[in-house]
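Asks: Listed below are the structures to be examined.
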Structure I
Amino acid sequence: MKSAIPNVLTIAGVDPSGGAGIVADVKAISAQRAYACAVVAALTAQNTCAVTGVLAIEPAFVRQQLDALFADVRIDALKIGMLGERIVMAHAKDRRADGGFAAAGSGIIDFGHFVRSLRGAGFDGPLVAHGLTEAEAPAVAAFLQRLIAGEAAP
């Protein structure tokens, strides 16, 4: 039996230089022999050195793109990048001193400052932890829940 090619959706901005955003995501997804689908959430004026402008797509139109896609295409995986001018989700990823990634709360990132900065910017959305082992997930979830509730000082 022939297996289906996975469909991967990227929701991101368009980087005209091709080094980031949807253009880079499509290249990366295709290199993994998956079919790339894309929803445009922002347009950027940028080159390989700097971003000089961002034009966010209206949220209602982003939703319209998603609705049209989900009505017709099976999505097996999702990659979310730039979503416009508002923060709609934040990654809770930590770093080790050597620069490698670590589970949230186990590295050198000051998560108290991170959460306070997000709140200061008006963000009250989800913190997404990913790339965890099954063993790390419960401790990271508990750490983030305590931190958000104001009970934990990392």
Structure II
Amino acid sequence: MHIYPGLNYYVHQSHPDRNPVQTFWHPNITKTYLQTVKQYEDDILFNLASHIHRGKILAPVSQEVPNMNLRLLVSPSISPVYFNNPAFSRLWLEEDDDLGKLQLDSFKYVYFNLLGYLMFGSNHFREIDLQSTLGMDLSSADSIRGWY
């Protein structure tokens, strides 16, 4: 999905005259989505999203849909329009022979050092392995929540 359900904290930065927090989705659509994810969570590895131009890992909690195991991996943007370094996500899956399912093997952000390129002509990318760098299991909502 491009725009994920949840709160948009960035609106206040670009429009300080507006409410400091707004939701991306209408509440009834969010509730329906979360109920559907809960119903099929054993078959869903994770949800992929973008839109905010920053990388982010989320495991939202909902009062309306308790005990949800939703893992939301938000990819950074290739566009530097919001003064971010251009970036993309790399995702590796592997088959778990015991379960007969795909499992998340690795999720990495790859950033291009735009300032270094513009000032010095250097062509440098930096790769961040989120599971090893942050020490969390991206297959577990509890592990993600424990990191925050």
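Asks: To test your reading of the models, identify which of I, II gives 2.0 for distance in nm of label points 7 Å out along Cα→Cβ at positions 35 and 51 when calculated.
Replies: Comparing all candidates, it corresponds to II.
Asks: Of the structures I, II, report the one carrying the highest value of Cα Rg over 2.2 N^0.38 Å, for residues 43-106 alone.
Replies: Largest calculated value belongs to I.
Asks: Using relative contact order in percent (Cα under 8 Å, 6 or more apart), single out the structure from I, II with the greatest value.
Replies: Across I, II, relative contact order in percent (Cα under 8 Å, 6 or more apart) peaks for I.
Asks: Out of I, II, choose the structure whose coordinates give Kirkwood radius over Cα pairs in Å equal to 17.1 when calculated.
Replies: Values: I: 17.6; II: 17.1.
Derived from the structure labelled II.
Asks: Computing helix-only ellipticity at 222 nm (-39500 (n - 2.57) for each DSSP H run of 4 or more, over all residues; to 500) gives -9000 for which of I, II?
Replies: I
Asks: Turning to a different aspect of this structure: A value of 2.7 was derived for distance in nm of label points 7 Å out along Cα→Cβ at positions 27 and 59; which structure in I, II was it taken from?
Replies: It was calculated from structure II.
Any read-out appearing in this document is the output of simple, stated calculations on the displayed coordinates, not a laboratory observation. What you see is a predicted model; the values in this text were computed from it and never measured. Cβ atoms are built from the backbone, for glycine too; each structure is taken alone.
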